[in-house]
Structure I
Amino acid sequence: MAKLIQYLENAVAHQASDIFIIAGGSVSEKVDGHIRPFDDVRLLPPDTEGLIGEIYSLANRSMDKYIATGDDDFSFSLPGLARFRVNAYRQRNSMAAVVRVVSFDIPDWKDIHIIPQVMDVADITHGMILFTGTAGSGKSTTQACIIDRINKTRGCHIITLEDPIEYLHRNNKSLVSQREVAIDTVDYLSALRSCLRQAPDVILLGEMRDAETIRTAITAAETGHTVIATMHTKGAVNAIDRVIDCFSAEHQAQIRFQLATVLRTVVSQQMLPDKDGNIIPAFEIMHVNNAIRGMIRDNKNYQIENAITAGRGEGMVTMDSSIVQLYRDGIITKDTAINFADHPDLIQKHL
């Protein structure tokens, strides 16, 4: 147990984002996007099994689900150190895990380079807000900053449905109820249906995974709640396509109409390496104005990207313009801008 705690302490001290426990290599950490080993000790399957068993002991959690299914998500805290989000899995018939390091304190949005236009979505008082991006793109941290701003500026009831809980929110001007899937509730859908009877003003939905959860979230947004949800897609247009494609053909027209009515903003983000070897976010922001609302309703999503470009005066930002701004500010290199752009050929000509 002492060796495991030492790994955790070192990861926090190094400001690592993740710890990797995989047979065949050393216990490693990811710092600023780069993986590096803690030591030269090569792990064998019994070693990973022992370390992962110790993690479950620290979390005071049964390994039954993990042993039965080969996958498990949970979180735990070490007082005075940090919170840790664990994904335990099996690979090559051996136990493995990736441990995400989560600070107890919600970071200041300025320190982690979230742009003011993103933080402004905290002022939205009804409708649906989608945060999209690939795994590890910083969606959870951005959402935590949004919830923190709402908590500090508005008197309302915030309910978060997460799997697992990452950041802990203390009651400020708002009351915050945080529910963890598999511990406080069976699944997202059950929790979402129940929370509609719990007088929420703001609902944070960790992930919209299936048609019924999406339908219930849309219904919640239609009834005057603010619903902040996550989708693992890249870009605002892809997020809308993913929502629609979750439904059968005969239901898609109705969902398009409902989504066009309730959707307020889509924020998409990705992480880029800066010149100093750190990572920094780039954002795409789409606010649903009358033009975009009509495009969603009429199944003309291919026109939305041009509408985002034209909506700069309304606070909209394309991913490419965000990346170009980072380049002009001297934060990223030209090669990074081109490699991460949605339209690298156009960006190359532009730069």
Structure II
Amino acid sequence: MSNKAIGLQDIAERLNLSISTVSRGIRDADGIHPATRAKIMQEAEALGYVGHRDKNERAKVDESRKRNILILTGGKVTPGGYLEGLSQTASNLGVSLHIHHCPQERCSELFSGNSEPVSLREGICDGVILIYRWPTEVIKTLVQRVPVVSIMHDYPGMPMDIIGIDTVGGVNSLVSHLKDLGHQRMGFFGLMPEVAWSRARFGAFVESATYAGVPVEMNQVIRFEEDVLRHGEAFRTPAAINQVIRGIKSGVRAWLAADDYSGYCLCEELSKQGLQVPKDVSITGFHYHDFMQNPHLPALTSTLVDNVEIGRLALKLLLQRMESAGKPLRLYVPAEFKAGESTGK
């Protein structure tokens, strides 16, 4: 095949990429992942591709358009603070945001049939910000195509930047609070070994409890499978609640929940069993979101995080990554103690 017969479409089809992505890769334009560009250049060289004479004109048109950032969110409710921070920053920097919501149970189908977001399908997506946890196979496809920043969730081995929370500082403030109230034994509710933020909060609990002289009792750690994120009612299973009740009867009257949602589930289920919060048992959450509040239950003692700042940082970090390659970065936002009504002596 002669050089003239080789076009961008040929390269795009071989690599399963959009023509726009291939074009930007060959021109070394901003907003394309270094690994993706390397594959494009390798395939172009193998095919003997030579660029058209009007490539400078095409580059000028492409560079003049707004950068398009795709926000992928998979939860039932997207925290408003994240979106507020993203929107403010996008407005200030002249960036277009495309929001694509997908139910948790269908996240694995993102690239199936007509489920793929339009900006990805048409090759105009310059980067992706992830809210909530996404299947590993979806992540593998995304990072090969565009730069990606994840809010809260870690994907070991994946080349992406992460905006997280100072988990150790936040959990330590909760453990210290309970210790100051006189609690000498504590349990942990909501360990999900496959979920990065849950592991991190449990690890911080072990570290903080050890420092505070509180024994870490593994039989007072309530574990759940990853599916609990798609079916939140699993936090209410009789087996889990009964394990907590047995712990309370044995003297474990303070429980740290992995997040506010699991904390409110625990409060509600214990109240159904005749236990009063905080008279009979103290419960804390982690990472306060106003939409998780239950008006029929005591407000959880938790940690307060600037969700607007998380949104701002996520977009700024993604734009920075689009400009230059490098090792993945992790930025952490403080988690401050937030007093509530769910803890007592």
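Read-outs: derived from the displayed coordinates by stated rules, not from any lab. Keep in mind it's a predicted model, so treat the numbers as computed, not measured. Cβ atoms are built from the backbone, for glycine too; each structure is taken alone.
Consider the structures I, II: one of them gives 80, 36, 35 for Cα extents along the principal axes in Å as calculated from the coordinates. Say which. Only one of I, II returns 80, 36, 35 for Cα extents along the principal axes in Å, namely II. Starting from the value 16.4: which structure in I, II was mean count of other Cβ atoms within 10 Å over residues 165-172 calculated from? Source structure for this number: I.
Quick one: semi-axes √(5λ) of the Cα gyration tensor in Å, for residues 93-156 alone came out at 17, 15, 12 when computed from one of I, II, so which one is it? Attributed to the structure labelled II. Given that relative contact order in percent (Cα under 8 Å, 6 or more apart), derived from a single structure, equals 13, which label among I, II identifies that structure? Considering all the candidates, the number was obtained from I.
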